[in-house]
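Next up: the structures, one after another.
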Structure I
Amino acid sequence: MPEEEEQIFELLQALNKGISPKFERCAGISPTRLRLLHELFQVAEISQISLQKEVDIDAAAVTRHLKGLEENGMISRRNNPADNRVTLVSLTEQGREKILSYKEEKIRFLRSLLTGFEEQELKVLIDMLTRLQQNINLL
């Protein structure tokens, strides 16, 4: 079985390396930035630290992504009047409008990615990927 295990590892590595840039070219936004926008879509405003924890990325990365989204007019940031150490983040109206088109692009991308899979195969794939994620969390 070591040969199969090696092949699985190589395929997972290739998927990990290939999916983000292909998604970004298709949708026009990185998966991480879309996740940030999606979290912001759920709330009126959230602290940058809480957002970072929700998306589970490091502080420097979230700051970099938010800066880019802010420059593109998608989000706004402001200091919390009650505590200047806390930065509050919210979607702009432009961000709210744009996320809907990003979600449509994500659906198109996923449908293209999963072309040829039967419904039962998708259920098995979800189960296998979930078990892999659980095993990763135990490491």
Structure II
Amino acid sequence: MATRHHARMAVVSLLYAYDLGNGAIADHTDEILEEKKIRNKQKDFALTLFDGVMAHLEEVDEAIVKHLKEWDFDRLGSIERATLRLGAYEALHSDLDSAVVINEAIEVAKAFGTEQSPKFINGVLDAIAKEKAAS
């Protein structure tokens, strides 16, 4: 049975495919989630996250860019960009505690990213969460 963590990992995979130029990925989310055995409530959760990121992509990207220190957004790896997009969306638009959002993003980064990815993602998402809390 899939968990929310599995759903998030599937969403990062979808965002990764989108980032690599597969703009039509949204037309195939149901099949991809089924292939990954993301069903029922977790499928609804994954679709809500994916659709939310896509609907707020410009805002999410702006929040990420604002907190990149000495990094160019276009130089980010696609996995890191996808993970940051999901984490930033959740930090900005969900009622989840920011520590949960950041921890989930770190776990995804550990699974998909490089050795440096978790620390980098933690720093950017922490800055986004702190800014949201201050406003």
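A value of 1.4 was computed for distance in nm of label points 7 Å out along Cα→Cβ at positions 43 and 91; which of I, II is the source structure? Matching structure: I. Among candidates I, II, the computation of Rg/Rh (Cα atoms, Kirkwood Rh) that gave 0.94 used structure II. If mean count of other Cβ atoms within 10 Å over residues 3-10 computes to 9.5, which of I, II did it come from? Source structure: I. I have 2.8 for distance in nm of label points 7 Å out along Cα→Cβ at positions 35 and 123, calculated from one of the structures I, II. Which structure is it? Working through the options, I get structure I. Comparing relative contact order in percent (Cα under 8 Å, 6 or more apart) across structures I, II, the highest value is found for II. Upon calculation of FRET efficiency 1/(1 + (r/R0)^6) of positions 27 and 75 (r between Cβ atoms, R0 = 30 Å, to 0.05) from the atomic coordinates, which of the structures I, II produces 0.55? Going label by label, the one that fits is II.
Quick note: the coordinates plus some simple rules give every number you see, no bench work behind them. Note that this is a predicted model, so its numbers are computed, not measured. Cβ atoms are built from the backbone, for glycine too; each structure is taken alone.
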